[in-house]
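Colleague: The next part holds the structures, each set out as C-alpha cells.
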Structure I
Amino acid sequence: MMDSPTPVTKVQAAAPPELPAPGQFAEVAEDIYALNVAVPCKGLRQVALWLLRGPEGWTMIDCGWGDPETRAAITNAFDTLLGDEPLVRLIVTHFHPDHMGNCRWICDRWGIVPHVTRAEWFAAKCSERLMYIDDLDAQARFFEAHAIDQALLARYQAEFILYDRGVAVSPAHQCLRDGQTLTFGGTTWEVLAGAGHSPEMATFYSAERRIYISADQVLPRISSNVGVNHWEPAADPLKDFLHSLAVIADKVPSDALVLPSHGDPFRDAPARIRNLARHHEDRLDQLMADFDGQKPRTAGACMATLFGKKLDGTQIGFAAGETIAHLNHLVERGRLQRISQPDGRIHYQMIHEQNNV
C-alpha cells in the first residue's frame with residue numbers, strides 16, 4: 001500500500017511592516033531601520049530615511065530636508081542606534097531636497113563623501129545655485145509660454161519652496177552607476193537607475209535578501225511627479241519613467257519587500273508598476289479627450305483636467321510640468337503635434353489618423 005502524499009502547506013510571506021510615527025525610527029527588516037521625518041511639501045508629508053547596519057559600520061540612505069526638526073530626529077537615531085559603531089557611508093538616491101537636504105551636515109559630521117549618481121549630483125549642484133527648476137523666473141516664463149494662468153504663476157513664484165532653503169550639498173561625491181554592485185548592510189546590492197521623476201535616481205535591489213529600496217521611483221499609493229522644465233522644453237520624461245519602470249519590473253520579483261521613500265513598505269513591485277503604467281495611460285486618455293478635432297489647446301487649458309484648481313505654489317509648479325510632460329509624450333507617440341505661435345505661445349494639436357498615412 002502506497003503512503004498518502006504529504007499535504008503541501010503554502011507559506012505566506014509576512015505582512016509588510018509599517019513605518020514608525022513621524023520623527024521616530026523602527027526596524028523594518030533585520031538590521032534595516034526606517035527613520036520617518038517630515039517634509040515641508042503639501043501632499044507628501046513625510047520621507048523615509050534608511051539606516052542599515054553592516055560588519056563595517058552603518059550606511060544611511062537619504063538624509064531629509066535640512067531643518068532643525070529633521071536634524072534632531074537624525075541625531076536621536078544616531079545616538080540610539082549607532083553607539084560606538086561609525087556611519088561609514090551616505091547614499092543619496094536623488095537630488096530632490098527631501099532626500100539631499102542634510103547631505104553636507106552629515107558628511108561633515110562623519111568625515112565621509114556621499115555616493116550619488118553623476119546626473120543627480122549635477123542637478124543638486126545646479127539647484128543649490130537656484131538654477132535648474134529653481135530658477136523661478138526662467139521656469140515662470142516657460143510656463144507662461146504654455147499659457148499657465150497668470151494668477152497661478154504669481155502664486156507659484158510666491159510660494160515655491162526654493163532649494164537652498166533646506167539643502168546644503170557637500171563639495172565632492174563618489175559616483176554611483178546603473179548596474180554597479182555595492183556591499184553594505186551585510187549584503188550585496190545592485191544599483192537600478194530610475195528616470196523621469198529625476199535624472200538618474202539610484203534604487204537598490206538585493207537578490208540575496210529579496211529587498212528593493214525603491215526611493216521615489218516606485219511608490220505604494222501615488223505616482224511620483226514627472227515634469228518638464230525650461231532646460232529641456234521638448235523633453236519626454238514620461239517615456240523615460242515608463243521605460244525604467246519596465247526594467248525594474250523585470251529585475252524585482254513579486255515577493256520582494258519594497259522599501260519606498262514615501263508610504264509604507266509593500267510587496268509585489270511588478271503589480272504596482274503595472275498600476276502606475278495604467279495610471280499614466282488613463283491620464284493620456286483624459287488629455288486626448290480634451291481635444292476637439294483640429295482645435296489646438298495649451299498646457300494651461302489642459303492642466304485643470306489632470307489636477308483641478310486647489311493647488312499651492314509648489315504643487316502648481318509640479319502640475320504644470322507634469323501636464324507638459326504628458327502632452328510631450330503624446331507628441332512622441334504621434335498623437336499630437338507641438339506648434340510654436342508667433343507670440344511665443346506653445347499649442348498642441350491633434351493629428352488625425354489620415355495625416356499619418
Structure II
Amino acid sequence: MFIRMHERLRFLFRQESQPVPGQLPSDQTAAHALRPVPQFLRDNHISIDEARLGQIERSIRENYHTGWRSEANYSAEAYQEDLNSHLNLRLIGDRLTVVPWLAAAQPLRDQRVLEIGCGTGSSTVALAEQGAKVLGVDIDEGALAVARDRCIAYGVTAEFRSLNADRILEAFVPGSFDTIIYFAALEHMTIAERLKSLGSAWAMLASGGLLVIIETPNRLWYEDGHTALLPFYHWLPNELAFHYSHLSHRGNFKELYREYDAPSKHHFLRRGRGMSFHELDLAIAPAKGLEVVSSLRSYDPVSRGPYSRLACDYKAILERIYPDIHSAFFDEYLDIIIRKN
C-alpha cells in the first residue's frame with residue numbers, strides 16, 4: 001500500500017502548491033482543486049521536533065520493520081519510501097484529505113471513535129488531535145507499539161487494544177461508538193472476518209452513527225493498485241491470484257508466495273484482497289438501501305488523484321449496470337461514509 005500512498009501524497013502536495021484541473025466524469029466538467037483544510041482543523045495540528053520524530057522512527061524500525069517487513073526484504077528506495085510513509089506522510093495525507101472529509105460529515109470533537117486497523121497510529125493522531133475519543137484496535141502487536149509511541153510523541157490520548165476485528169462485539173458494548181472506521185483494514189481480512197466484523201460494527205453503532213470505510217480496494221475495479229499492481233488481479237480466485245503474484249513487479253511480494261499451504265495462504269490473504277458492496281449486502285443490509293452520506297471522491301474529486309478517461313468510462317459502465325446503487329460503490333477504492341438510521 002505504501003506505493004499508492006507515496007504517489008498520492010506527491011499528488012496532494014502538487015495540488016496544494018499549484019492547483020490543476022482534475023479529469024472528472026462527463027457530468028462534472030468543472031475544474032476542481034484539492035479542498036483547502038479548514039482553519040479550525042489546521043489550528044489543531046500538532047507539530048513535533050526532530051527528537052520526537054526520531055523516537056517514532058526508532059519505534060518503527062524496532063517494532064514494525066521486523067520479520068517479513070525487515071529492511072533487508074526491500075530495495076533501499078522501497079524501504080525508505082515505506083519508512084517515510086509510516087513516519088509522517090500518512091499523517092500528512094490524513095490531515096489533508098481524510099479528517100476534513102470526516103469532519104464535514106460530523107464534528108469530530110468528543111466523538112467516540114472505534115478505529116479498526118489503526119496500524120502504526122498515523123490516523124489515530126490525526127483524529128485525536130481534533131478532539132475525538134479514539135479507541136484503536138489491530139492484530140499487529142508491532143504496529144500497536146508504534147501507535148502508542150506516536151501518540152506519546154504527539155501528546156495525544158488514545159486507547160489501544162490487540163484485537164481481531166471479528167471479536168469487537170465480544171469486547172465492546174453495543175451503542176458505545178458514534179463512529180466506527182475501517183481504515184485500510186477490510187482488505188486484509190478473510191471473507192468470514194469481514195462479514196462478522198461488519199455485522200458487529202453495525203450492531204455496535206449508536207443510532208445516527210457513522211460506519212466509515214477508507215482506502216479499501218474495490219474488487220470490481222479492473223486494476224489492482226494496492227497489492228500486486230496488476231490488471232484484473234481483483235477478479236482472480238484466491239489460489240490463482242496466489243500463483244499469479246509471481247508475475248508482479250512489486251518487491252517483497254512476488255518472491256514470498258511459493259507453496260500454497262495453509263500458512264502461506266493465510267499470509268497471502270492478509271496482504272490484501274479487494275472488497276465490494278456484496279459484503280455489505282450480506283453483513284448489514286442491501287447496499288442500495290443504505291444511507292451513503294458521502295464518498296471521499298465526491299467530497300473532493302481529485303483527492304485520490306484524477307481519473308483517466310478510461311477509468312471514467314469504466315465507472316460509467318458499472319453505474320449503468322447497477323443504477324440503483326450509490327456511485328461510490330463503483331470507485332477504484334471504497335471511501336464511503338454510511339449513516340445508521
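Where a number appears in this text, it was derived from the coordinates with a stated rule and is not lab data. Here the structure is a predicted model, which is why all the values come from computation and not from measurement. Cβ atoms are built from the backbone, for glycine too; each structure is taken alone.
Colleague: Matching task: 134 is the computed value of volume of the Cα convex hull per residue in Å³. Pick the structure from I, II.
Modeller: Details: I: 182; II: 134.
It must be structure II, since only it matches.
Colleague: Taking distance in nm of label points 7 Å out along Cα→Cβ at positions 96 and 264 for each of I, II, which is largest?
Modeller: Checked I, II; max of distance in nm of label points 7 Å out along Cα→Cβ at positions 96 and 264 sits with II.
Colleague: Work out which structure the value 0.45 belongs to, where FRET efficiency 1/(1 + (r/R0)^6) of positions 48 and 144 (r between Cβ atoms, R0 = 35 Å, to 0.05) was derived from one of I, II. List each step's numbers first, then the result.
Modeller: Details: I: 0.45; II: 0.95.
Source structure for this number: I.
Colleague: Starting from the value 22.0: which structure in I, II was mean count of other Cβ atoms within 10 Å over residues 128-135 calculated from? Let's see the in-between values first.
Modeller: Working: I: 18.0; II: 22.0.
Only structure II yields this read-out.
Colleague: Once mean count of other Cβ atoms within 10 Å over residues 88-95 is calculated for every structure in I, II, which label goes with the largest value?
Modeller: I
Colleague: Also: Matching task: 15.9 is the computed value of mean count of other Cβ atoms within 10 Å over residues 72-79. Pick the structure from I, II.
Modeller: Values: I: 15.9; II: 13.0.
Working through the options, I get structure I.
Colleague: A value of 15 was derived for relative contact order in percent (Cα under 8 Å, 6 or more apart); which structure in I, II was it taken from? Provide the component values of the computation, followed by the final result.
Modeller: Values: I: 15; II: 19.
Value 15 for relative contact order in percent (Cα under 8 Å, 6 or more apart) corresponds to I out of I, II.
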